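What follows are several structures.
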Structure P
Amino acid sequence: MNPELSLRDIHLPDPVSWWPLAIGWWLVLALLILTPIMVWAIRKFMARRQLRKQALAELIRIEASFGQHQNSQQLVSEISILLHRICISRFPRLEVAGLNGEAWTRFLNAQANCFDTETSQALISGPFQKQCAIDAQVLINASRHWIEQLQPAQGIQP
């Protein structure tokens, strides 16, 4: 070595900082946050679809049963029970379970305005009468339309 050369000592670079994160780490972090949210949203959507699908299948079964027995009182009773079951599974139990009479039909029409005065009256008094004079197909179609149009309550899990 030549002592007359004025060389400086070797300096190492600064250590690599962990901040700011590289783009790959930001993508991993976003993926970790978004994956559970997407799984939750998909499960909620599928549960809503499943409930609607089961309710429509039950309505078809009720309609087929009516085709055999032609008992309008039994039809109204079964449809009313089905609508109650749907509402109890969709909305807070305390809000829906005790509804009857005019309050019940107002609640149904507030969710999806499908029941006219005649069908509303049939849902109110039909299950408690021996004979119910109602156009069965109108009631079935209104119920089907109500199930199809029903929007989920906000913040309530199906």
Structure Q
Amino acid sequence: MRKLIAGFAAGLITLWWSTAMAATFTNLSSDDQQVAAAANTAYAITMSGDATPGFTVSGSKVTIKAAGDYFVIAAAQVGGSATGNVYLWTRLNGKDVPDSNSIQYISSPQFTSVLVSQGEMTFKAGDVLEIMYAASVKGLGLIVAKPPGIPTVPSMIFTAFKLD
């Protein structure tokens, strides 16, 4: 009987936790190659995936439906056909977020790295978040790798979750 009660309790906790989390986080990605056509120009990163009920996604725009504090993580696979810097930052309601930029130097066309911009952000309902990138030279940016027999390396993995 104890095993049955323990199993039932574990099931209820799991159901509650998964239901609570379903409305408070989203995980998006991009399998698009997104390299700069011009140096020192800001580009919005397109993403796709199934946004959870607390978010909507359209191209590069992620709309937050519920006000609150969130933790946002944007991880980009960067590289390209040149050497130089790639930058990654957040933009909220069309304005760059101060002190959100990160930088990675690409030392050769064979070099790749994961560039991350993350942090806690406070949103109002209806705020629109975009992840932006720029490169110091044309041809650098977010790259995709499709190795045979293993999963694709997406150009962007984006996660946002509400802090309770």
Structure R
Amino acid sequence: MRKWHVELYKPLYRADFVRLNSEWIRTCFRLEPSDREIFNDPEGKIIKPGGQIFLAVDEAGTCIGCCALIRQGAGIFELAKMAVAPESQGSGVGKLLGEAALSYARAQGAKKVFLEGNTRLEASIRLYRKLGFREVPLGEVVYDRCNIRMEMDVKL
């Protein structure tokens, strides 16, 4: 039985959003200037331009996962900054966060959602495929660590 739920961003979750993402990035790669820019102002960089941050919170009120949906233009969003606490990985938290983000994108009239990732993170790539993302040409990327771009059409 699931013992967690998804909540929309509140300032009280800002430190959790930064902690969860910093943890996985530092474990697998390195923090980059674009990471720091978002972590220093998630409200200004994600929420105010029309995006949202989703947080998985357990029954004790602990944030165990998060992801962001960043508006990149008319009808286009980026799924970004997805992180799940190591002890909660494999329990469906990431899938629920991804579904919440895609549902939000549809409600906002999105036509397309894309993400940039790294193929070393095999579990995340499997999750993205299960959610309906498909690989497309990489093109220019914001982060040095990214070596795959995936996208999906999300029109209703």
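Coordinate-derived values only; no laboratory data. This structure is a prediction, so every number in the text was calculated from the model and none was measured.
Hey, helix-only ellipticity at 222 nm (-39500 (n - 2.57) for each DSSP H run of 4 or more, over all residues; to 500) derived from one of P, Q, R reads -4500; which structure? Present the calculation step by step, with values, prior to reporting the outcome.
On the way: P: -22000; Q: -4500; R: -9500.
The read-out comes from structure Q.
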### Task
Could you figure out which one of P, Q, R the value 2.07 for Cα Rg over 2.2 N^0.38 Å was computed from?
P
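For relative contact order in percent (Cα under 8 Å, 6 or more apart), the calculated result is 34, so let me know which of P, Q, R that is. Walk me through the numbers before you get to the answer.
Numbers: P: 28; Q: 34; R: 20.
Source structure: Q.
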